[in-house]
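There are structures below to look over.
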Structure 1
Amino acid sequence: MPDAATVTEPAIAGVRLIPLKVLPDDRGWLFEILRADQPHFQKFGQVYLSACYPGVIKAWHAHRTQTDHQCVVDGRALIGLFDDREGSPTRGRTMAVDARGETPMLVQVPPGVWHGVMAIGERRCLLINIPTEVYDPKSPDELRREPDDPAIPFNWSVGSD
């Protein structure tokens, strides 16, 4: 597995796929998801765990100022991304990430990039998100669209088994 310091710059500007190193021993294993001393760390807002049921699409949403740091820790998920940011060199591009708990990676999603998730397979997946901002229910930093919004050319069936 690549070292956690290796960062891949994929199809959408600002999105990063960061492989995480699994550290096994005779008691089990662990992997660090995000550390304050890593070059891609920005700041800490909060941490939450989300369960995604098979076939249910949790999409689309984007943030004005928040960066998300998502990691599937159990199961398998399709993370969909779409860039429609004004002035972005990758505006109009989509990206599909096949994220699996057994090969953990951190998906860093910058502000303005639409994203969503769907569990792949027969069981639910668990996803940890570490956003840079604290959620404010009185003024949420969240934009929403329907999963089948025709303005987003993403095919959720690409993750079907």
Structure 2
Amino acid sequence: MQLRALNRGELIATVVGGPLGISLFLAWYSLGNSYARLNACHGPSSSCTGWQSLTVMRFAFLAAAVAPAILVWVIVRRHALAWPRGEMTAVVAVVALVLTVFQGLIDKPGSPTGEISIGFGWWVALVGGLLILAGSVWRSQESAPRRKPPGVL
């Protein structure tokens, strides 16, 4: 095991992977009035966690939280890969970001959507996804093969 093979990008991504998973248990949505309903959450001035409000996507967020730890395992154990290290983690981070933005800004769960607003946990998930993406892109740039300009042998 080579712990010295880790760089700043993996450490950032791994440290932020935990809060991304923890964000599922923070308040993602706030319910405005007594008619607002989101799965089991309802009532005025209440909140709903990501785990309660996201039925299937919560597992995608958990996978995105674990992806940086898998990247660290691959780097430390020096496994041979067919792609540059960090690229798959970057893809998982982009998927988590798209799901976060979709569930927070484009199509909020529950009804009526005008009475449901995003909470602190959603912002933690958004920042966590961005930092995982930054760390994994940093690693994939370092481990990618250097390309030559056209016409150079």
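Couple of notes before you dig in:
- Top of 1, 2 by FRET efficiency 1/(1 + (r/R0)^6) of positions 35 and 75 (r between Cβ atoms, R0 = 35 Å, to 0.05), largest first: 1
- Among 1, 2, structure where relative contact order in percent (Cα under 8 Å, 6 or more apart) as derived comes to 37: 2
- Looking across 1, 2, the calculation of helix-only ellipticity at 222 nm (-39500 (n - 2.57) for each DSSP H run of 4 or more, over all residues; to 500) that yields 0 traces back to 1.
- Among candidates 1, 2, the computation of mean count of other Cβ atoms within 10 Å over residues 19-26 that gave 11.9 used structure 1.
- Entry that produces 16.6 once mean count of other Cβ atoms within 10 Å over residues 43-50 is calculated, selected from 1, 2: 2
- When Cα extents along the principal axes in Å is computed across structures 1, 2, the figure 50, 36, 33 traces back to 1.
All of the numbers you see were taken from the coordinates with simple rules; none came from a lab. In this text the structure is predicted, and so the values were computed from the model without any measurement. Cβ atoms are built from the backbone, for glycine too; each structure is taken alone.
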